[in-house]
1. Distance in nm of label points 7 Å out along Cα→Cβ at positions 83 and 115 was computed and gave 1.9; which structure, I, II, did it come from?
2. Have a look at I, II and say which one yields -21000 for helix-only ellipticity at 222 nm (-39500 (n - 2.57) for each DSSP H run of 4 or more, over all residues; to 500), as calculated.
3. Going by Cα Rg over 2.2 N^0.38 Å, for residues 91-138 alone, which of structures I, II comes out largest?
4. Given 38, 15, 12 as the derived value for semi-axes √(5λ) of the Cα gyration tensor in Å, which of the supplied structures I, II does it correspond to?
5. Taking distance in nm of label points 7 Å out along Cα→Cβ at positions 67 and 99 as the criterion, which structure among I, II has the greatest value?
6. Could you figure out which one of I, II the value 2.3 for distance in nm of label points 7 Å out along Cα→Cβ at positions 75 and 107 was computed from?
7. For which of the structures I, II does the calculation of distance in nm of label points 7 Å out along Cα→Cβ at positions 27 and 155 return 2.5?
Structure I
Amino acid sequence: MGKFQLSFTLLIAYAVPGLLGVYSLSLHFEPINYLFGLDTAHSSTTVIIPLTLLVLGAGIIINALTWAFLRPLIHLFGVKKPDLDYSKLTKDKIEQYNIIVESSYRCYQSYSNLLTSILILLIAIFTSQDGISMKAIAPFCIVMLVLLAASRDSLLRSYERMSKLLI
């Protein structure tokens, strides 16, 4: 059995968007508000493990939402999914494939999952009691457009590199 490895790329691909997603939920659910220590004067260290598990679970759910909704949108913008033959992955090529995943595909996941989590945050803010002014939406929209462009570019680079490797 392999060792459990937590890389920085996995952290930014799942945990950061997951944290933003859980924070979005805290705007509507009091128990999650408690985990963040937002409704009490003192936060407790006993919430670190439940909050961490909740953040990782939310990151995985956000990744699934990204796969279901954002990736098809990126494919509509001209990024063609290659027909990859993974049976051509030899022992020598597996290390190269892992480098492609870590250097390009994880960037795609990070950008696209963050885009999805910002969209979830905007929906949560819109539906919360506080709401949001229309002026405050512009920076979010600019960031989301940049993340969409970066997602498209990273996925395209991943596909191109994987295709070259598996020829």
Structure II
Amino acid sequence: MNNSLPRLCDLPQKVKYFLAAFLLVMTIGVTVGFIYVNQTTGFSGQGTSDHYAGSILEDDMDIPEKYPKEFESMLLTIHTHLISFSFIFLLLGALFYMNSTITGGCKTFLLVEPFISVLGTFGSIWGIRYFSASFSVATMIFGVLTYLSFYIMVSVCIYDLLLKKD
């Protein structure tokens, strides 16, 4: 295939540093979001369910630790995250496309998979809130896939930009 885009490892040194700095700052931002998920859900199915659908009450006299998210809050959360993750993976995917380390079907998979996982993550959050706490399993699986693909793509790009020698 004739690729008219340059490979990351062939870019001028200043451009490599610029892109690596961008990837570093974006990774810090995404990692802060990952830490926030831990703080709000404890990385557990029950914590995820409680965060969106509210805490389960043992009796009528209990006060819930977490209240169910309001519809407006759900819309705002989903709206901002879908747009943000779309741009994150658009920019990251454009850079990842130019890597020379991962090619073929694996590259194509990693370019498309995050968009599917993001839809799965935030679609299943609606399921948690309005249908069943069991949707938290899907939320966690899709969330892990989203973050895993992000960190793999960033690692490959950083390797190609700063470490790869031809």
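1. So the calculation was done on II.
2. Details: I: -21000; II: -24500.
Label of the source structure: I.
3. Structure I gives the largest value of Cα Rg over 2.2 N^0.38 Å, for residues 91-138 alone among I, II.
4. II
5. Values: I: 2.7; II: 4.4.
The structure with the largest value is II.
6. Source structure for this number: I.
7. Value 2.5 for distance in nm of label points 7 Å out along Cα→Cβ at positions 27 and 155 corresponds to I out of I, II.
Taken together, the values in this text are just the output of simple stated rules run on the coordinates, not laboratory data. Please read these numbers as outputs of a predicted model, since none were measured by experiment. Cβ atoms are built from the backbone, for glycine too; each structure is taken alone.
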